[in-house]
Structure I
Amino acid sequence: MEEEAPVALKRRARRINRILAETYPYAVAELDFHNAFELLVATVLSAQTTDVRVNLTTPALFARYPDARALAEADESELQEIIRPTGFYRAKANSLLSLSRRLVDEFDGEVPGRLNDLVTLPGVGRKTANVVLGNAFDVPGITVDTHFGRLARRFRWTTSDDPVKVELDVGVLFDRKDWTALSHHVVFHGRRICHAKKPACGVCPVAALCPAYGEGEVDPIKAAKLLKYELAPGRGELLELMRSGKSRAELRAAGHGLGA
């Protein structure tokens, strides 16, 4: 395929983001949190599990350990039991205890608002740091998780598998102020339509701009059956409520499950 000129690539990338923004106007971080500490802990817990599972686990966790000082003094076995449903609970408990103690010892119990400080915390890499910066501190960042990396390669925004290189390649295509929202749009799309094994190409709103169109199901009727979360067949009410601005807490209270 003929190489795309940098200007054309940037123009196409921004058109894709505009369409995804229109498709997912409700796209936000899908982890429940009230402050930077809760988001940091929830993001650490989200490794190798779903945000839905984490959101079911964190209310009891934060009720027991509301801040870094409380968590730093937690009994490890008790902490493990609380977070067991998220999987890999021994390693995660160790990370949470270590990072909480580091917060207390070096940052007076507060989550720092700089990337260079965040990545010094145990269990915190650039992905987690960018999640916290973008959503708790309003510092723009690109969150390269498995969904973002997969779609960035399908869109040919990058050819790299290295998360840092993906972050850099994609960053030059967009204004810095748009990085956090871009991350939400792309991750939402990856979870709902552009799946890893069988993307729903036939109902994809950016199909005309995607070089990978055809890797998945192109028949619209068959593709529609592959949609997940609020886009899945039979979940129209949930979709409309999300578009109207209802929070996850309000949706759960109304009896709507938010899983795939």
Structure II
Amino acid sequence: MTDLSEYRVRKEPFYQPQGHEVSLFAAAYRRRLPVMVKGPTGCGKSRFIEYMAWQLDRPLITVACNEDMSASDLVGRYLLDAGGTRWIDGPLTVAARLGAICYLDEVVEARQDTTVVIHSLTDHRRALPLDKKGELVRAHPDFQLVISYNPGYQSLMKDLKSSTKQRFAAFDFAYPPPELETEILVREAGVPAHVAAQLVCIGGVARKLKGHGLDEGISTRLLVYAGVLIQDGVTPQDACRMALVTPITDDADIRATLEHAIRATFV
């Protein structure tokens, strides 16, 4: 039997609310509604779910979805060992059996035939059939399913089916407004407020380029990385190039635009 204590969030994660998402998620959990969290990369989706697991005092089992993930990776499989074959529950089954919050991160990356297995857990049935084992797992009363994805990467080949989307209550996330994002950088990176504000300014420039050469703007996560490097003694311009420019683009014109913003900000 899996010990759920290893999935407990033991320390309060830092999370700065942008609106009423904390109380709304708590309401969804009280009714055990499945929840979908949508927003750009690095805007705080996973941190929010971690914070809510801590707030609700529930274990959190996180699955990083990818295109090679099979249904067996979620629900479980038979394995061979010295004693013969034995069944090993997957993370979704563990969460359903024992009453954890199961968080499928970037669920749109998984194959559609894989995500179908969550359907029976997201309606009145709240059950998970293990066809290979011939067992029907009734979800624990404390179980909740949460998924996240980035709508900016939707395509005809990579999107959730409507039949999946309509099983979830949903939250839209965005990058925080400048004042709030500055506070987050001060807390997370330990930089002075004026440096945090300068980094946020550069982030704002990059986000205006989305759709004009950039698929995504600079995330709050990358701004924190830049701040951490600055706190470690790296010059602001080098820290920004390392954390804010090189990771997100190889386009010479976009890089030149961002370099200009960095030089203008950190004279």
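Bear in mind that the values in this text are calculations on the coordinates, not laboratory data. Predicted model only: the values in this text are computed from it and were never measured. Cβ atoms are built from the backbone, for glycine too; each structure is taken alone.
Here are some notes:
- Answer label among I, II for the case where Rg and Dmax of the Cα atoms in Å, calculated from the coordinates, equals 19.2, 59: I
- Set I, II, criterion mean count of other Cβ atoms within 10 Å over residues 14-21: the highest-scoring structure is I.
- helix-only ellipticity at 222 nm (-39500 (n - 2.57) for each DSSP H run of 4 or more, over all residues; to 500) from the coordinates reads -11000; which among I, II: II
- Structure with the greatest value (metric Rg/Rh (Cα atoms, Kirkwood Rh), for residues 206-245 alone, set I, II): I
- Label whose coordinates, when distance in nm of label points 7 Å out along Cα→Cβ at positions 158 and 198 is calculated, return 3.5 (choices I, II): II
- Taking FRET efficiency 1/(1 + (r/R0)^6) of positions 6 and 214 (r between Cβ atoms, R0 = 25 Å, to 0.05) as the measure, the highest value among I, II is held by I.
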